[in-house]
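Since every read-out is calculated from the coordinates, none of them should be taken as a lab result. Note that the coordinates shown come from a computational prediction; the quantities given were computed from them, not determined experimentally. Cβ atoms are built from the backbone, for glycine too; each structure is taken alone.
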Structure P
Amino acid sequence: MKLSMQEDNIYEYAVIRLVPKVEREEFFNIGLIMFSKKKKYIRVEFYLCPDKFRLMHSKLDYEDIIRNLVSFQKVAHGDRDGGPIAALDIPERFRWLTAVRSAVIQTSRPHPGKSKDLDQTFGRLFEELVR
């Protein structure tokens with residue numbers, strides 16, 4: 001009987017942040033993007049709590065932010081509706097999505113890691129960093 005050892009997969013992840021007033025540089029975590037070049041894996045999930053959003057007292061529109069986050073997902077997943085960036089390969093899409101920008105939706109700098117199960121690791125990080 002041959003035992004198969006599941007190998008560690010190198011991945012990178014970044015936290016998606018909402019920055020209601022860019023000039024104040026205050027933010028809260030609303031999502032996660034993870035990518036593994038070797039596994040050709042990219043995953044984006046977000047959660048924007050409506051109650052927390054209302055507490056910000058900003059002029060941002062909740063539905064506009066959700067639409068932008070869905071567009072972010074489309075680019076990550078390579079959907080045709082995601083525009084020209086969505087047609088790039090996975091590493092290029094990840095780099096574009098995690099590029100430093102001055103906008104209300106930003107990401108942290110990418111962080112590396114190793115995992116035997118990328119989806120399980122994604123779920124754990126999402127719960128720890130976003131929920």
Structure Q
Amino acid sequence: MDIKLSTCFIAVDDHDKALAFYRDVLGLEVRNDVGYEGMRWVTVGSPSQPDVDIVLEPPLADPNASPADRQAMAELMAKGLLRGIIFTTDDCDATFERISAAGGEVLQEPMDQFYGVRDCAFRDPAGNMLRFNQTLNK
């Protein structure tokens with residue numbers, strides 16, 4: 001049995017800001033942009049991974065959600081407590097410089113981790129944590 005990741009979801013509260021970050025700063029390609037009942041889903045992905053999609057979805061993709069549920073979701077998003085993504089890169093330091101030069105919110109500068117990677121971390125415009133890992137030579 002061969003199981004592979006196909007799609008993951010990350011909540012964003014402003015798709016235009018998210019696109020400016022994921023497309024223009026990270027260099028991901030836009031694969032789909034769909035609207036339905038006042039909501040929007042934008043699919044992006046790395047050109048080098050055509051079979052893996054990241055869907056930028058509304059924080060609460062339910063048109064019948066209560067105001068209290070919407071408020072709770074907004075509070076979780078503002079605290080950065082929803083989802084996160086870990087990307088791999090062949091040059092953590094260059095990736096860090098590119099994203100920070102574009103105004104990315106730095107959570108952690110590049111550092112070697114005891115578990116064999118050099119990584120850094122940022123928040124996307126919606127507050128989601130994104131890590132960028134480079135495997136260290138053993």
Structure R
Amino acid sequence: MATDTQTSRIVAEKFVERLAGQDPDGIQELFAEEIDWHVPGSDALSWSGRRTRREEVAPYFTTMWPHFAHGKSEVVLERVIADGGDVVLLAVWTHTVVATGKEFTTPAAVHLTVEDNRIVRMHLYEDTLTVEKAFDAG
């Protein structure tokens with residue numbers, strides 16, 4: 001069933017609100033049972049990769065967030081573009097890696113697809129090289 005732009009935008013806004021509140025269970029509730037999730041990365045970034053089930057969403061965040069220094073992150077949501085079931089969030093985020101003390105900033109795009117009021121797709125596009133370098137202690 002096709003999803004209208006307004007519904008998609010509302011679901012995306014809930015995603016952003018719960019993300020800002022660091023509510024992994026609340027974020028997970030927004031997803032369908034079966035999902036297409038892709039966060040590119042490497043073995044150095046244990047949370048990156050593909051996920052296919054709703055119950056894998058909250059662990060993504062609970063695995064990732066402890067790697068970033070609390071109170072030293074900034075996320076600037078620059079634009080939300082919605083068209084039917086697709087929503088693209090354009091942002092810039094800055095984090096400080098706990099293990100290295102290195103700060104990094106990267107532009108990012110998050111592509112969400114909404115069907116039947118649930119997120120069925122989440123693909124993240126960011127400067128993965130910059131992120132990985134921040135985790136390199138060398």
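The value 22.1 for mean count of other Cβ atoms within 10 Å over residues 30-37 was derived from one model only; which of P, Q, R is it?
Numbers: P: 22.1; Q: 11.1; R: 16.8.
Value 22.1 for mean count of other Cβ atoms within 10 Å over residues 30-37 corresponds to P out of P, Q, R.
Taking distance in nm of label points 7 Å out along Cα→Cβ at positions 6 and 46 as the quantity of interest, name the structure among P, Q, R where it is greatest.
Working: P: 3.0; Q: 2.0; R: 4.5.
That would be structure R.
To which of P, Q, R does the computed value 27 (relative contact order in percent (Cα under 8 Å, 6 or more apart)) belong?
Numbers: P: 34; Q: 23; R: 27.
Computing relative contact order in percent (Cα under 8 Å, 6 or more apart) on every structure in P, Q, R gives 27 only for R.
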